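Structures for review follow.
Please treat every number below as a calculation from the coordinates, not as lab data. Note that the structure is predicted; figures quoted are calculated from it, not measured. Cβ atoms are built from the backbone, for glycine too; each structure is taken alone.
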Structure 1
Amino acid sequence: MNDSTSRIAFIGGGNMASAIIGGLIQQGLAPANVAVVEPFAEARARLKQQFGVDAQEHAGPALASAGLVVWAVKPQTFKEAAAQARAHVRQALHLSVAAGIRSDSIAAWLGTERIVRSMPNTPALVGKGMTALYARAGVVAADKERVEQVIATTGEHLWVEQESHLDAVTALSGSGPAYVFYFLEAMTQAGTEMGLGAEQARRLAVATFAGASELARASAEPLQVLRERVTSKGGTTYAALTSLEGDGVQQSFVKALHAACKRAAELGDEFGR
């Protein structure tokens, strides 16, 4: 990327913005080519210390030189932030990582159709993220490539053709890390109850999740087949899975993801007006 096209502005300087900024700087983007608008002084100081990036409290003319603006704000503050920045970013490509806010709302607030909406997740902080992307009709192939270059610094990505699918993505991968941590907590608790040390149980649980996920990634076989290979009739895994089935865990878990999807749609209704 050359300087005329690589300048990027971030509206919001929290965890997701930091993950992207860190990845870009690792790949050679100069801190001087990163502009950040962040209202909290503590966060601005952290960005300066961690990345050498100067962050401003309010949106201003300095944003006008950015070819790409990344919206990393909370859903409830997006509209206000857009009103402050709109006059300075009309010529830019826009990438939203805000949960729930639909691109129709963003287009109306910013007065542009060059909008890509995304749903990342927190493993982006360690370069292992999964981000789904949706482009409005005003986004051209070069814009998509630009977005892919940025998102690639945080992990994997995939494009969806229907914006409504981002609600399902939110439920599955956006919120998904919390589900994994939830099961890791339960496995760690069980391990300590069975006599293992807390650190031993945590290490065993985390390594098992990581290893099983990598095995699923590397294998072309259905997940059911992989599960059945670990499950001998009358064995230990069979006992555990029979207990889970008896308690309706799978059904409850699927129901939980539907609840997350419904809430994602509600966020767009609540904060997208």
Structure 2
Amino acid sequence: MLQALATPRPAPEAQARSKPDDVVLQFDALSVHLGGRDILTPTSLSIRRGEFVCVIGPSGCGKTTLLRAAAGFVKPSSGVVRRHGRPVTGPCREVAFVFQDYGRALLPWRTVAGNISLALEAAGVERSQRPARIEQVLKTVNLLEHAEKFPGQLSGGMQQRVQIARCLAQDPEVIMMDEPFGALDAMTRERLQDELAQLVRERGLTVMFVTHDLEEAIYLGDTVLALRARPGADRPSLARSIEVAIPRPRHQLATREHHEFLRLRRELYAYLDHGQA
């Protein structure tokens, strides 16, 4: 299973999250227009340190674009994204991105250790220090014994763990995850959900997580953001922001039977099914 790295950041439960300086990401009237159409219309929200935010909505509503703008991969057409009060102008080491297609995210000619080394090379970590860092993150995702294997020799779940390990090697503050478990079988998906939730809680990471799965969003999230299918000048992309008041740690069976889980599932399903998003 995924394990916490050494020197974790403070757990979100220990933080006074209402303080202004706890805001990690601030979206101020963010808009993105591509190919003559509105991808995102003025979107304003804030994400606090240690918060796990899930983003849902129909295909094409701008979920991935929202993540990419927050990570500095997409330039806003108007508005701004700020991290700790400073405008995001491009990618940085403090923000890691986990892609949906782990097969393409990993270099097939590099071993597991070699793929993780990419993050350290990009960060300018001295060659002599890399083996210890690689060993540390491989222990975290329980893949140390597979360090010399190539991605093609691993299962889908293990490949996704390698991608997560590569992100952790950056020692990020924020992790963006674009449907990271969407291509995995149900059992592997549930296992990685629990392992990710534990890792995030113990490390105090801030997460933005895109998913099409309403149950996954409720199970993992502190907050669920629902985006509209057809945003416009008078229809902001962000339709709803819903707090998930379900105790942690969560359990795959007990939590999904919790009355609040069932209530939120019905509410979100009805909302999206009726086309209001």
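Below, the figures for the structure above:
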item: Answer label among 1, 2 for the case where helix-only ellipticity at 222 nm (-39500 (n - 2.57) for each DSSP H run of 4 or more, over all residues; to 500), calculated from the coordinates, equals -10000; result: 2
item: Per relative contact order in percent (Cα under 8 Å, 6 or more apart), the highest-valued of structures 1, 2; result: 2
item: Comparison of 1, 2 by distance in nm of label points 7 Å out along Cα→Cβ at positions 84 and 140 - largest value held by; result: 1
item: Winner on Rg/Rh (Cα atoms, Kirkwood Rh) once structures 1, 2 are ranked, highest first; result: 1
item: Structure (1, 2) behind the derived value 2.9 of distance in nm of label points 7 Å out along Cα→Cβ at positions 44 and 220; result: 2
